[in-house]
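Values quoted throughout were computed directly from the atomic coordinates according to the rules given, and no laboratory measurement underlies them. Only a predicted model underlies this, so the values are computations on that prediction, with no experimental measurement involved. Cβ atoms are built from the backbone, for glycine too; each structure is taken alone.
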Structure P
């Protein structure tokens with residue numbers, strides 16, 4: 001009897017001493033980040049930093065794979081880099097895969113619908129159903145819906161005379177949905193009309209189009225400028241496209257991503273890459289730490305963004321400074337190439 005009593009006391013003590021594992025007790029979470037694009041680039045870097053910050057306080061081992069599909073636009077390249085990412089998944093066995101922007105969804109995530117590994121995305125412009133995410137139990141993420149109406153209102157506050165605008169995109173998969181959303185709402189801006197939606201295939205075609213538009217519209221929306229090739233077939237960096245535009249166009253211009261303003265675009269109300277990544281990191285924490293199922297979490301876009309204006313571009317366009325939009329905006333005083 002004394003032996004049994006001692007046994008039960010010991011068991012009681014052991015149970016009383018047991019406690020949940022802390023973050024320090026657990027092995028590090030293994031997270032693979034597959035980005036559609038490349039570094040250095042503020043958009044991709046901000047997403048990853050936001051993701052990491054949302055998981056601060058937890059031990060995480062990160063591995064990053066860059067598909068680099070802005071500078072390499074062929075299907076063969078995307079297929080090859082997608083296959084390389086899938087090889088890493090098979091060999092490294094991550095606890096979670098963080099996939100940013102649309103090409104990574106097309107060539108990686110959609111191959112793992114209802115897999116054991118959870119996938120968290122950010123920067124996705126397409127509808128989730130395009131990739132089958134509406135049928136997947138293991139995929140959740142953050143949609144990227146641009147602040148089109150807010151940007152157009154900022155443009156009008158800077159240049160009230162703007163009435164006719166043209167929108168320019170490249171051949172990338174991001175733009176059809178962006179255009180659809182913009183078409184659906186542009187009528188909300190009284191006195192503003194989009195007279196053309198132009199898909200451009202090369203840098204020479206882009207330059208010809210911009211020059212041709214000078215006397216036809218009051219402003220241009222420079223959205224997709226990543227897949228243009230030069231006369232040798234080499235990709236032209238988007239920074240080069242924007243600098244040429246600032247040097248050769250008399251038209252006010254706008255876009256939806258904050259880094260464009262630093263490279264010469266007049267104005268933007270930009271989607272925050274950091275916020276996209278931070279919310280995605282919060283979703284990863286809910287899955288890995290709190291044990292929630294991806295299928296139980298709703299997919300939503302982030303709402304946080306910010307206005308930004310290029311004062312050097314205003315000076316070059318000889319625009320009148322209006323205090324109200326400038327006081328509420330991030331103001332860039334110089335072009336990036338002059339710093």
Structure Q
């Protein structure tokens with residue numbers, strides 16, 4: 001059986017959650033291909049500015065190559081089904097945020113047009129892989145897709161890479177002092193990430209604890225007293241950062257999966273997050289989840305972070321919970337989808 005993967009990311013681009021998914025899934029599928037009698041081929045966008053552009057790549061790059069199954073590993077590739085006619089078409093959906101909040105997430109005509117085409121294209125798929133139960137419910141609620149057409153398969157984490165490491169060693173590699181406590185935030189500048197809450201909470205904590213610093217990893221401007229903006233970090237350096245921190249803080253109001261949360265947990269870092277989106281599915285009872293609708297949300301975050309900095313009781317729980325997720329498990333579940341959709 002031949003499977004062609006349509007990948008949306010380019011070979012040389014920076015690591016993102018979607019690229020991590022595509023790279024790890026392809027690598028694991030290749031190791032399992034012979035055991036299950038599969039031939040796996042992937043198609044990625046071209047690095048060339050013109051040939052790699054969205055609509056041009058749809059026409060010139062993405063082809064079925066007589067595959068038994070074509071698997072688009074990002075929902076933004078689903079509209080290609082209007083051009084190509086795969087024998088069986090599977091799509092991984094990472095979330096519907098641009099459809100639900102376009103003013104915050106769509107900045108150009110190409111993205112706007114793509115998301116206009118996505119709902120109908122997803123309905124044409126033979127199977128949709130949702131990265132969380134939360135995403136599955138959104139597909140049903142907002143697009144009216146039949147529940148039986150959707151399968152939940154979570155992202156994974158590489159426990160050989162994301163694992164507990166010596167804190168003093170990690171901090172020395174990053175030039176961070178052992179005299180401070182560090183709160184880590186990994187986020188983009190999107191409004192849904194609620195960096196406004198981060199600033200309010202950290203400002204109050206600084207009044208109580210002068211030995212606390214905030215580490216920020218992500219794009220965009222984010223600065224302030226005792227905030228260390230590390231910018232965008234290469235994936236191979238992230239385990240050092242997770243293991244340098246004392247607590248991971250994630251007050252996002254929308255997460256279709258939230259890979260940094262899982263990576264933090266795999267490093268044994270206690271997690272304090274909102275209870276929104278898919279976050280409860282990942283964290284389970286291995287962290288502290290705060291209701292963003294509560295009148296005392298800010299106070300609850302502050303209290304939870306201070307208590308965790310003083311007495312960390314969640315590291316072992318977080319690490320144990322992280323072992324519920326692995327890229328090997330993800331790949332095996334995906335192969336099962338292939339087999340039942342022949």
If you rank structures P, Q by distance in nm of label points 7 Å out along Cα→Cβ at positions 66 and 202, the highest one is Q
Ranked by relative contact order in percent (Cα under 8 Å, 6 or more apart), which of P, Q sits at the highest value? P
Which one of P, Q has Cα extents along the principal axes in Å, for residues 138-297 alone, as calculated from the coordinates, equal to 54, 40, 30? Q
At a computed 101, 46, 39 (Cα extents along the principal axes in Å), which of P, Q: P
